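Listed after this line are the structures, all set down as structure tokens.
We did not get these values from a lab; they are worked out from the coordinates using the rules stated. Predicted model only: the values in this text are computed from it and were never measured. Cβ atoms are built from the backbone, for glycine too; each structure is taken alone.
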Structure I
Amino acid sequence: MSSTTSGSRLLRIAVVLATVAGGLFGPGHATPVRAATTYRAQYHFTVPDHWKNDPQRPVYLNGKFNYYYLYNADYPIEVGTAWRLATTTDGVAFADQGIAAPKKTNANYDLWSGSAVVDTANTAGFGAGAVIQLVTQMDHPTPAQIANASAPQAQFLWYSIDGGRTFRPYGDTPVIPNGGRGAFRDPKVIWDSARGRWVAAITEGDRIGFFTSPDLKTWTRQSDFASTYGTLECPDLFQIRADDGTTHWVLGVSVNGTYAYWTGSFDGAAFTADSSVPQWLDHGFDWYAGVTWEDPSAPLDRRFGMAWMNNWAYPDATPTWAADGFNGTDSIVRQITLKHYADGYALVSQPTSALASHASSVKNLGTIQVDGGLVPLAYHGTAYELNTDVSWTQLDNIGMQLRVSADGTRHADAGIYRDYSYLNRRQTGQPDTTGTRGESHAPWNPAKTNVHLRILVDRTSIEVFVDDGRYVHSSQVFADPSDTGINLYTTGGSATFANTTITEFKDLAQRPAKLLSGFEGSSYDPGWTTTGSFTGTGPLPWYLPGMVGNAALDTFAGGGDPATGTITSPVFTLDRNHLHFLIAGGNHPPGAPGETSINLIVNGQVVRTATGDDTGVLKPIDWDIGDMQGQSAQVQVIDQATGAWGHIMVDQLLLSD
């Protein structure tokens, strides 16, 4: 654990981006970056391009988790984040869905952290099942305030009526104004079923404020929970049942590069901690802005969790930008439970069990005896999971060197030394040029003479789970791609490394979604063609419920309902499994008099079609096109209707997996 407080990540990012074009890596990077080399993680989540930071708590909808995160398409030239969306069924393999909540949509500029909830009971009035987002934005910032993130922070409401794929702001006015605070951000919203109202935990510098609301629009401040750990960020609040059957509340925060938490009680207005001293869900240097969420199959008994693998002390010190054009990797998703120990209750975590289903091979290396010194394993790699059961009678130090160079001079070390476990990255590429965050420690009982080590190694990270996972170390490690060895070692005695296995995984990197058109310009995008009444027209800049951005395709253009003709996309390749879009307007399918439809055309044939429902509310359509991969296609919007609802509206055409 670093003793350095995190400070304001929002202000600091404006400063570091101003210098990112210079040397990114500094003296902590052991070898030069080679442009032909990939540093993209093989089985951890990575942003498709440019920048990501804070994860946003996923929500479960229609059998999938919607995972949102802060994304900057303008990195490193310009600051400011949007919310980008990826979907997953298991928390291991993700499919990019593009930007869900765009920045620069309203007077409050970009979007910072917050949380999304499914409003099942329609408390906010956007419809049952609407996805509501409470998010921090700056309240009407000036250009100078945008540049250094100094405008008053407040909480704003955005909403989605298409299953959380796209969001619109509920005006420019905050639903929770700043009220004269300095730091005031990262609202985490939960439903308090015992009292039938919403609760938001919001960071206020060195404390967490608790607010309640009946409808997500009107909020009342109830209390706060103060801490002595500096600036707090990204709060978390949840109820969980321990292994002894008792139920507890947990309050979590991000501080010092990782996730601190208190167990205690919550009466709907105030949190009371069991102890003023927090525990730590991770003891490494790069498990920040962590979020947890319910396991739908056992919501009170276990949760999932993940975090951004970075630290605001060195956010740009990564070889991934120069080599691969991105900066942003997440930890593995964990399964989290609460366990009762002799000294109280603590969260324990392990990689989600779904990770095993993505294994490509498992190598059993058996039992290895180490009698002091180094013993190399008969394996080389840069992305794998290592499991081993280590036992000894008496010694000072046991562990393993990971990502070892051919000459043995570069490596990261994980193991047990007397009364602590550790992960040391000083002897290889590391992001912290000050050297203060080189080795992380977690408590260890020196009377114990055995340990299970589960270690996840990927191209820029190492995560060490000790025994049941009460203690975990997660840190970035920028080893040279040619450093692939593993050595076991002991000092001061002998140890047996039994049941030693290496698991390799499939390449799980996402294919970026492709926006065919968002219909945002005054004219249609290059390559689109128009006929009939629509010749010379473009998207219409008027509000439609569910619209993304400030305009949409609407065949009311060119003469209203009597207008007729076609609007056709350029040819594109079907290289993703789904085509998504929003549609409204007249219900006139092909074959009916006066067609109003959107059609997917392949080899001159209409293979998919959709029409409106005689309303002006844009609704989502998802075409499964997995069986047509590699074929050339066009999208054509047809309007042949001239009477009532004789027009059709379309927005946000997106190819994705």
Structure II
Amino acid sequence: MAGKIRDEDVKAVRDAVPIDAVVSEYLQLRPAGGGNLKGLCPFHDEKTPSFQVSPSKGLFYCFGCQEGGDTLDFVMKVDHLSFAETVERLAAQAGITLRYDEGGYAPGRQQGERTRLVEAHKIAAEFYTAQLDGAEAEIGRKFLAGRGFDQAAAAHFGVGYAPAGWDHLVRFLRGKGFTDKELLTSGLASEGRRGPIDRFRGRLMWPIRDITGEVIGFGARKLRDDDNGPKYLNTPETPLYKKSHVLYGIDLAKKDIGKTGRAVVVEGYTDVMACHLAGVTTAIATCGTAFGEDHIKILRRMLMDNSRTKVIFTFDGDAAGQRAALRAFEDDQKFAAHTSIAVGPGGMDPCELRLAQGDEGVRQLVERSTPLFEFAIRSVVSKHEVDSPEGQAAALEEAAPIVAQIKDASVRHKYAVMLSGLLGYVTDNEFAVRRVGQLARWQRERGHKRAPARTAPAPPPQAPASARRGAPSGPRLDLRSPAHRVERELLKLALQYPHLVAPAFDAYGEDEFTGRPYAVVRRAIADAGGVAAADDGYLARVRDVAPDDTVRALVTELAVEPPITRRAVDPLYAGEQLVAVRLQAVERRIAEVRADLARLGPRADAAALAAVQNELWALQQYGQRLREQGVGAL
């Protein structure tokens, strides 16, 4: 049984890997003010960035879906890893050797399953790369050379060769300490009659990497006529490899996609290579599956989903390529980016085009792309004989629903006019425009009728996420309530700027926070040593002592959410929040004492009556001093 990773090593890993560096491997981040960064959340679909990262605090939080935490939490959630696997991965990146309480330094068998599978793929990739230089791989080298790729190109993309024998890789990985179960689970081996055999044999190999650059699978190209398998054989679905979640080349392209605001989607591994070598370094490809919903999510996070960005699809010019382009149209409006289609001359793909016209030909293919809406409309119209009235009518009925799907009304009108021109309605432009408008209206009406059945009631707009999660129990938090709003602001300052509210905040009681969840956060701050003891590990301590995940999430939310003021967050502002919370507590107590006086009545015991009256007088005097002297009266 694997030992527990030592706490000091976990802390070292957490401190060594900046959270913004880790998160930016998965999505594009932009300044959000106050030292924070923002991007599109990887945990839910959204159009407007509500995901924020605080590099100074080492925390992230999404104000849309309420996911939050530190660097380890992010990697655990985004890659579905265990805690140990996450620490092991980040430790490897940071060059930290982990120690385990029950076994000293970690031997391979103590690592988590995912870590082991990643290591197996890394070693397999090195094995295949080394084999490409051997005599048997001559056929693979000739294949690459025939497509314009030299040894340097193969090395840049990690292309390798799988020997034709039954178990070359299996024996090699066994020698590295991997079990047969691990080899089968990884997809590197298949079950044979006498045990595991190599899945890939006698093929050219492309390593498929995830967005962080880790090898998680392979694509294998058939080279010999006696190979009865498919032209391309990919890794099967494994704990690492989900083909609908993978884009080949994303590890190489992600930085330039974010920098240029453009992504080029091609159809194969050699097309990605050709594009990158030609200078189109934003090229990516799917891996044995159609471009779909999960691929869109990856690109949207890279592009930050704004209208200044662009996605270009390259497809073969044949019928299958045009069908693929029209499928892409169905997904287009899931992007805010402009989407275009690039079809090579003579139907050549980027790899063929580079051979025929050189690097400049590939660059020109991308630059001369056609807007996807226009391509879809022209593709449909071209199937009909629009010289005849019957052909015009048939083309209109097929193309008008496509134009009607365009959500932007002004863009829809322009393409309706274009459709009219393509159909030859020179003197009756409005006919096609009216037909498109009619279909668009029907689609909206059908959508509205279906909506109530599909849409769950929205939570009250004033209730923050922490209240909707249901715990801790207590009164509903209402941000329109002055009491709750100022309590929230003071807690944010106590977590984000503890030096500004120290030491006064530590004297505040839980009962000064009327929102029950806020009172529990106040207790967590006290249990972590209070604001006066805040140091580099302060926020981590507050999160660690939180009684449950719900409170921990609220602490993270408050630690990342910017203060509501547009002024500088300084001692003056902090003092105002301290006074506001204390003054509200005093006023609540005054109301309670007055109620006590009313219950006592005029016949009450004189001593009891005097005690209550004295307390009321003292509270009123204290409240007056708070109003006049501010923080000096605390």
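Of the structures labelled I, II, which one yields -500 when helix-only ellipticity at 222 nm (-39500 (n - 2.57) for each DSSP H run of 4 or more, over all residues; to 500) is computed from its coordinates?
Working: I: -500; II: -16000.
Going through each structure in turn, the value belongs to I.
Here distance in nm of label points 7 Å out along Cα→Cβ at positions 422 and 494 has been calculated and equals 6.3, so which of I, II was it run on?
II
Name the one structure among I, II that distance in nm of label points 7 Å out along Cα→Cβ at positions 198 and 622 of 2.4 was derived from.
I
Identify the structure, out of I, II, from whose coordinates FRET efficiency 1/(1 + (r/R0)^6) of positions 94 and 222 (r between Cβ atoms, R0 = 41 Å, to 0.05) was calculated to give 0.70. Could the numbers behind the result be given before it?
On the way: I: 0.70; II: 0.50.
Going through each structure in turn, the value belongs to I.
Using distance in nm of label points 7 Å out along Cα→Cβ at positions 414 and 502, single out the structure from I, II with the greatest value.
Numbers: I: 1.4; II: 5.7.
That would be structure II.
Related question: Going by relative contact order in percent (Cα under 8 Å, 6 or more apart), which of structures I, II comes out largest? Present the calculation step by step, with values, prior to reporting the outcome.
On the way: I: 13; II: 9.
Across I, II, relative contact order in percent (Cα under 8 Å, 6 or more apart) peaks for I.
Out of I, II, which has the highest value for volume of the Cα convex hull per residue in Å³, for residues 486-597 alone?
Largest value of volume of the Cα convex hull per residue in Å³, for residues 486-597 alone: I.
Follow-up. If Cα Rg over 2.2 N^0.38 Å computes to 1.24, which of I, II did it come from? Mind showing how you got there, number by number?
On the way: I: 1.02; II: 1.24.
Label of the source structure: II.
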